[in-house]
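Okay, got some structures for you below.
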Structure 1
Amino acid sequence: MSKLLEHREKLNLTQKELSEKSGISIRTIQRIESGTEPKGHTLKVLLNTFNVTKEEFLGINEPKPVHNKQIIKLINFSCLLFVIPFANILLPFFIIKKKKQKNSITKQIISVQIIWTLLSIILIGISPFLVRWFGTSRQLTLTLIVLSSLINLFIIFRNAIEIERKGELYIKLKYSLI
């Protein structure tokens, strides 16, 4: 939710009422509420209209949300069931739903597992075609499965360490797939 929308709803104003009160066009208000950051004159007008500081309006220095580390670690370790196809995605997803822990960290845990699963399937799927360069198909496929599993173990345990230390993930994506 955008900060402008939050402030506007606190004052119980419609976009039209805010436009009239501030002198900013409705279209500009809509753009800011959809994610465009206000700058210059528009930002100053909004700060005056809401009678807040820039830091308050933009949400700078807001406390980080507190997450339940134990449940997040449980969700992370539930990804260890990667030996059962797609259990590394489905089980954490069900735990998130059951424990109502849908947040940026848990979304990232599942997103990383989705990417890992897709890359593993693709790599193992093309292994019979790589026989020409790497030897027998069976040896290469087995090597790729073991290597893929070790990489996922590293991801899970490295993230568990970082969750315990800092309450965040060490290995994460810049975006979320869920």
Structure 2
Amino acid sequence: MLDCVLARWQPGIGDPTWQGWATVLVYLAAGVSALYASHTALPAAAPVRERLFWNLTWLVLVALAVNKQLDLQSALTAGGRCLAQAQGWYDQRHLVQIGFLMGLAALALVFLTMLLVLLRGSLSRSALPIMGFVFVCTFVLMRAIGFHDADQFLGLPVLGLRANTILEWIGPALISLGAIRLARFPVR
């Protein structure tokens, strides 16, 4: 299995374009804003779970910045293809991908609901970054599936950018806006 994955994926710069490097910077900037929100902008009396959310958010964003250029999700996709070929269901992989997408949508809703419940006392501060965090996680997992039709759509130009780039920036932008709002209009 490992030989199959390594034959399809090589460690290296995953997206050497300016949009790829800009996305790394977007993730890092959002990570720094989440770190700031966690350690400076939150009120002293903020619940521990809210601080934990912001800490988890900045850690995930920094990891995604590193992953953006290591392209580890492509290794995951290659592993899925290798598994499908080894087990003989490669020709029916679209059914598995659709099932995975439906499961991912359900998981995103459950995750969103959990975050909203856990942070219910601070939704005025947390709603925007929660939506951004869920969007980021869902988008990254969706991209890891590797739907060929989705890949074609994500490569389309929109406002001079790839559709993929715009969609990938939405989650970090929401998180950053939430952190900026928290810093500018603190609820004490």
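Given 21.2 as the derived value for mean count of other Cβ atoms within 10 Å over residues 32-39, which of the supplied structures 1, 2 does it correspond to? Matching structure: 2. Given a computed value of 2.8 for distance in nm of label points 7 Å out along Cα→Cβ at positions 24 and 56, which structure among 1, 2 does it belong to? Label of the originating structure: 2. Look at distance in nm of label points 7 Å out along Cα→Cβ at positions 120 and 160 for each of 1, 2: the largest one is in 2.
Work out which structure the value 17.8 belongs to, where Kirkwood radius over Cα pairs in Å was derived from one of 1, 2. Derived from 2, not from the others.
In terms of relative contact order in percent (Cα under 8 Å, 6 or more apart), the structure with the greatest value among 1, 2 is 2.
Supply the structure label, taken from 1, 2, corresponding to helix-only ellipticity at 222 nm (-39500 (n - 2.57) for each DSSP H run of 4 or more, over all residues; to 500) with the calculated value -25500.
2
All of the numbers you see were taken from the coordinates with simple rules; none came from a lab. Quick caveat: nothing in here was measured; it's all calculated off a predicted structure. Cβ atoms are built from the backbone, for glycine too; each structure is taken alone.
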